[in-house]
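Student: These notes open a run of structures that come right after.
Only the coordinates and a few stated rules stand behind these numbers; no lab work does. What you see is a predicted model; the values in this text were computed from it and never measured. Cβ atoms are built from the backbone, for glycine too; each structure is taken alone.
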Structure P
Amino acid sequence: MKVATALPWTADLWLRLFHQFQKSRLGHAQLLVGQEGVGKRVLLREFAQTLLCLSPTSQFDGDNVAGGPCGQCASCHLFEAGSHPDILMVEPEEGAKQIKIEQIRKVTDFVNTTPQQSDRKVVLLGPAEAMNINASNALLKSLEEPVANVTLLLYSHLPSALLATIRSRCQQHAISPPNWAEGLTWLQRNSDQTNLDSLLRLAKGAPLKALSLAEQEAHVQYMQFCQDMKDLITGKAAWISVSTKWKNWEVQWLVEWFYELALDGQKSQGQAGVSSFSVQELSDESSRIGSVCSYQALSAFTEKVVQCQSQLRSQGNPNSVMMIETLVFDWLALLRQASAQ
């Protein structure tokens, strides 16, 4: 249970899954749900190794039983080398957004062959919402007609985007991020970054997402985004210079930050003294918009941001420059409207 030790907020779920495995009560399909960066994939990967291990360990703590892979058997060595024949990892291919139907067809072929090293086969798939409708329907066959000694391990950042029929055929488990103090303490122990409070807020409390954002320098860009937005508001910067800077950034981050701004504006409507802004650095602007602009105007902006998020998740190729330009100008228009009243 290395994961449960390293990520203590996952310990209860690990205990539950391992207990079901030990008691032979584990369903053929498991679905872990929760926001990105709480450790779903990491936990499932170790659990997959445990399922394939030839001598999984057990530890007793009162009535609780926990354990994990032995790390010593031939199966564990193959797993850690990335060459275990009885596990299939299914994730979007490099540079792709979606899990394709061809990948799910490989799942069908894989589950219908005999295990070579262990006494079962395991499929680890995610994020499950990355499957398009054809891939989702193809996976249903494996879920509806389970093969003996095959376990499907799925994870999802956005379970509402999954087919209801997929969710209903899996045992579903939720992972929540640690509370704020625990998450911040964990980050302090595992990162040498500064501004950890701001970084964790940017990751919505998910510690692993915070580390990933730091590695990708997303937090540096986020702070620059906040400064650029202030400069656009005050006229210290022109959009042409800002757009030139932003064009090399990940567009999904920019859209996400606008989404948080929209939520901050809605949050401040009718709530004096709001202190839990997601984009704290632009809280004055969000408060001004929320206190003056109509609910309809803010909702329309929020819906536009949500549509942008949907376009980015789709298989299409939206015009990201025009997308961000529209969001910037609409947000500035809300600010002008607020300042005029």
Structure Q
Amino acid sequence: MSRRLFLAIAAAVGLAASPPALAQGAAYPSKPIRLIVPYPPGGPLDAAARALAERLKDSLGTVIVENRAGAGGNVGADYVAKQPADGYTLVIGAVATHAINPWLFSKLPYDPIRDFAPITLIAQVPNVLVMPPETATKLAIDSVPSLIAYMRRNPGKLSYASGGNGSGGHMAGELLKSMAQVSMVHIPYAGAAPAQLGLLGGQTELMFDNLASAAANIRAGKLRAFAVTTARRAPSFPDLPTMAEAGGKQLAGFDVTTWFGVMAPAGTPQPIVTRLNEEMRKALVTSEMRERLARMGAEPAPTAPAEFAAFMRAELAKYEKVVKFSGAKVD
């Protein structure tokens, strides 16, 4: 066999073998995967990311959770959008980074749809309408209808706290104002924790808080809960109605959900996206992950990539209307 013929055969064999191996993701992953959390340590997204990373170590090897906070989650999301599309840098995107911020910030450094390859939704967390019991008693408010009636009699008198402009709590308050045609003052804080402290300290009258952070104070009697903001009741508080149930026709369709899911940079090969989706969905349905998410007030919601992509587009369209109604802008 001539040297030229030998090299031609070797090259043909190499070309024939390599694509299927790559297509099947046989060599992936061959190094640690980084999972970027675009928020500070300690929050629900961070806790969920670390729980998921721990569950994935047996199937995907080392998954390193890295916090890159700033600009309401935009810093971390933009960082991942600009990384190589090789499956080794992922982000936990959220309702803020991919549905609210595009309308809140006049100049977003990434496109929430075009720059990402959705892998799977991880979980959904309800917000909950809460008020200190002493405030509720003083104002004779014991339900969502009585709250709406009070605001109609006293336009602009009540104030509600949130973790900041564009947060899920802010959007829930604006949606209530829009649907019930009432007026109240928004008081943004630098995070949900100081907002809740302000509420408990009497600086504001009510708040749409994340159920995960409000649950302990609700159970301790420090906060009175009226309704959750999701379309379905929260499994951890099954007796608590939804806003739509509590508000009747005027709040029909009310749905503000804090959600988060894993995304890769756009252009990530489909076999890698499929592999990640399969392993993450397996992890999310385990009893351990369900229990850990439940302790945070979160409900697992694994999806196929295409399903997650459609969900993101629908959320983006929904919050365009809510943000525009609120008039909120961050420049």
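Student: Hey, helix-only ellipticity at 222 nm (-39500 (n - 2.57) for each DSSP H run of 4 or more, over all residues; to 500) derived from one of P, Q reads -16500; which structure?
Tutor: The value was obtained from structure P.
Student: Right, here's the next one. Going by distance in nm of label points 7 Å out along Cα→Cβ at positions 267 and 299, which of structures P, Q comes out largest?
Tutor: Largest calculated value belongs to Q.
Student: Could you figure out which one of P, Q the value 16 for relative contact order in percent (Cα under 8 Å, 6 or more apart) was computed from?
Tutor: Attributed to the structure labelled P.
Student: Assuming 4.0 is distance in nm of label points 7 Å out along Cα→Cβ at positions 27 and 323 as calculated from a single structure, say which of P, Q it is.
Tutor: Q
Student: For FRET efficiency 1/(1 + (r/R0)^6) of positions 155 and 227 (r between Cβ atoms, R0 = 35 Å, to 0.05), the calculated result is 0.50, so let me know which of P, Q that is.
Tutor: Going through each structure in turn, the value belongs to P.
Student: With semi-axes √(5λ) of the Cα gyration tensor in Å coming out at 42, 23, 18, pick the structure among P, Q it was computed from.
Tutor: Computed on structure P.
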